[in-house]
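What follows is a group of structures, each given as structure tokens.
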Structure I
Amino acid sequence: MASLTEARRVVLKIGSALLVDRTSGALRSDWLTALAQDVAWLKGQGKDVILVSSGSIALGRGVLGLPPADLPLEQSQAAAAVGQIRLARAYEEALAPHDITTAQVLVTLEDSADRRRYLNSRATLEQLLSLGVVPIVNENDTIATDEIRYGDNDRLAAQVAVTVGADQLILLSDVDGFYDGNPADNPAARRFDRIDTITPEIEAMAGDAGSGLSKGGMKTKLMAARMATDAGCTMAITLGTAHNPLQKLENGAAATWFAAQDDPQVARKRWIAAMKPKGQIMVDQGAVQALERGKSLLPAGVTQITGAFGRGDTVAIHGPDGARIGQGLIRYTSAEAEIIKGCQSRDIEAILGYPGRAALIHRDDMVL
């Protein structure tokens, strides 16, 4: 089985049914306090931690006295608006005693479907993690409609894991793993300790689920597993109802682990390499040598820009002899790149009239 102590970057998904009492609609404060201990335990090992948390609608519903049944869109959005501020404050208060700073990040499906928004989300999360912050990510239910929403936080958590190159995704659930049948209906149902490949037979075993507060079932968890493992991220489904579920998982609690199909960085590089470039960048010999040493591509080393491309598009990188040496996701439009080529990064703001990123193509977004 995989170990949490082996992870470098962990994404943890927390469902509404774990965070909010189903009967009273109140926050399970004692459970959240124990979860904060788990997060502090991981942070103490030098790991990056991101929480993808449901609960805003469930909390807001209780405050507004709305019924536990499915709500009309407008009432769901109103409940989310009331609940989001309470959810963020609850996490802040739970983690503050451990000297952990939190940040709220609200996203919709459009933020990952649109490349520019995707890169903005990725850059923000990376910056927060570099500063030691624990981001609390949730779907922006106050504005999300069916056309622009994930609809469940299992797949949202997987998308976040892919976005930040996490090597482990943990789904805390009201069941202790993936079974070949519904254990609530079939006492003989068998839990899988490990799944190396998600086959059609495995997919056929997934049922619809849930508790009254949860939107996701095993089907969505399996979709999340496929998305995460294809990107090189190991995923686990484990029981989250008890206190300190992460330390219990590390100490051998029941779970199903889905094996990563590749290393996260290798998977990301392969994805970038498979994309068709929309433009070309010519660089000087000094830039070639810097790239070979694992550096990012700075504007100073660029001598020529060809093609029309937007921020986040893939561009090919060519050396001074015209030979193609790699490609990557560019952080500027072709018009901006043309203006700042050859300049020092410190001069970008003065040239463009607004702050920019130091690198034209970051090394994490490049394959040679």
Structure II
Amino acid sequence: MLTENREKIIVRTSILGIVANIALASFKALVGLLSNSIAIVLDAVNNLTDALSSVVTIIGTKLAGKPADKQHPFGHGRAEYLSALVIALIILYAGITSLIESVKKIINPSTPDYTSAALIIVSSAVIVKILLGLFVKRTGKKVNSDSLVASGQDALMDSIISASTLVAAAIFLIFGLSLEAYLGVIISFAIIKSGIETMRETLSKILGERIDAQIAHAIKKTVASVDPEIRGSFDLVLNNYGPDKHIGSIHIEVPDTWTADKIDTVTRKISAAVYQKHNVAMAAVGIYSVNTKQNSAAEIRSQVSKIVHEHKDILQMHGFFVDEEAKVMRFDIVVSFDSPNMQVMYDHVVSDVREAFPDYDVQVQFDFDISD
């Protein structure tokens, strides 16, 4: 759930962005119209889209901060990703519109008329945009807000765009060559590129991304520290319900001598430790039992492991348990996404193990490579 402090920081930063961008857009629009500069006018329009993006960020943050309810038991945190997606669409629209207007100016060119005051205002805007972009982006990373990070990156891009209008002005004043419309095309493509990148990153998070390796290792280390008898942790799954809001599950290997009371105690400790250290709510902690009573179990496991890892697309085998009396063998295998056909690879492994142990009921769980 979004903390009140985080929400206030995002809203306050967004309001600062709105005020700054509206002020910059007003000055640039006036300068652009007076100097007949299409590049400066487009830069002003871009500032207005930035202000609109900040408004969307505030709305998205407020929606994401709503508490969980019956229809949305995991909260509304993903609304922030939707707001970032809307910002990407706004950026794309601004870029496409700017491109159309720039092409029109290439077809029907006009001569700009720069003044010293105009150039001073644009120069000041460059400095303001750089400072604003750095501040917003840094704040966005601090509070883990994709919308703020996108707005900050866009502001830094705007500073480059504004600086390029100064270059075009200098070229015109020195050489008498007007590059306004062509610069407008370049600016437009830069805006479109920024929108596409923001959209791609946001859609990736909405679809669900692979767990960060450092986070995965840190959580597994925490799990292992709860009890020295835990033999390993596997199948870590983290479901993202918004920035800093994850619900997960994991499997652990434990001795087959553990009682239900022992398992209950340890799994509760694991859930508490992971939430305290990593702010991840563990919805489930599954159990794999490890043989401790049968002396030949280790040898069988070694043989099966050798067969399994002869297949290059098998990344891991875990959760192995064998009941020699009942002639039952069970384990999980992790198949690489690089495998040409994951199902065929799984079938090969199962077939090879069954061929080596024809007297056993071989039960193999197909696991995906979802975390390191």
Structure III
Amino acid sequence: MAGDTFGRTADGHEVRRHTLARGTLRVRIIDFGAVVTGIECPDRDGRIANVVLGLPDLKGYETVSPSFGAVVGRYANRIAGGRFSLDGRTYHLPTNDGGNTLHGGKRNFGLHLWRVDHADEVSLGLSRLSPDGEEGFPGNLSVQVHYSLPADGVLRIAYRAWTDRPTVVNLTNHSYFNLAGEGAGDVLGHRVQIEADAFTPTDPEQVPTGEIRPVAGTPLDFRTERALGERIRVGDPQIVFAKGYDHSFVLRGQADTLRRAAACHDPASGRRLAVWTTSPALQLYTGNNLDGTLVGPSGRIYRSGDAVCFETQRFPNAPNIPSFPSAVLRPGEAFEAVTEFRLTVA
């Protein structure tokens, strides 16, 4: 399946949009940034809506997108000070989040055209080569992302990567969910549960300190289902630093094993989302930096709290914190991760 034309990049390359469909689920993906531009599914009354935020055209994804639906890397989340050391050598990265590097730098994987390796009605394979030195990272990194719909209501994302030099890797999909529908307003009434007993607290620049802190007694305790808005304005320093939720949770269970990480429920529409992953951590983000300047395909503006992200990944700033699980990838090894977004109604 060739897909349809979504536009042309500023340097003239055609971008195609591919639609995957199974049962009641439709997922739309472009080969620019491996971006998920739409996830369409029914509510309890059978009404279909797109449940992820996005932009009306390619220019928006190229110039102003806060990584809507993109695969970000080479290193998702933050690396402190825009530098890390590996095997005795220090690497310097572009800083794009204060003095830190966020999601791999100024031109992360979500801002590149990917090659289409395979496309049919229920799956799409994309790949790219991140050359040695791209955004300061060492090694030629070959990356594959495979989207598929293995069952009605299930979007599966599988990542693989190889390198010819020691490097660090952390890949995730950065979809912004609103289960009431794109442009429907805030998600503070969405109810969330996370399979985590601990999180990684941050400093005021939102860089993990290296501590792993129990969620008990904090506004980050989602061990039982709670509304996102219940404690999002509590004056806890962690909430203040992030202007809401933007925190990495240490998931229960064995990393590299597919297990449930989180669940989200919109009582108004009846839509439910379950997040399953092989990754060790999950970043919960409530779109705190959306400020009303972006307009979605619905023609409505996006404001802080209008979406929630469930970014399955390795630990933020792990290259600089030896006590965190290693994010190093060496020649002869493969980076592999799987995440599933399972959508149902109740």
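Just so you know, all these numbers are worked out from the coordinates, no wet-lab data involved. Bear in mind the structure is a predicted one, so any value in this text is a computation, not a measurement. Cβ atoms are built from the backbone, for glycine too; each structure is taken alone.
Computed quantities for the displayed model
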read-out	value
Among I, II, III, which structure scores highest (criterion: distance in nm of label points 7 Å out along Cα→Cβ at positions 168 and 336)	II
Computed -11000 for helix-only ellipticity at 222 nm (-39500 (n - 2.57) for each DSSP H run of 4 or more, over all residues; to 500) - originating structure among I, II, III	I
Among I, II, III, structure where Kirkwood radius over Cα pairs in Å as derived comes to 20.0	III
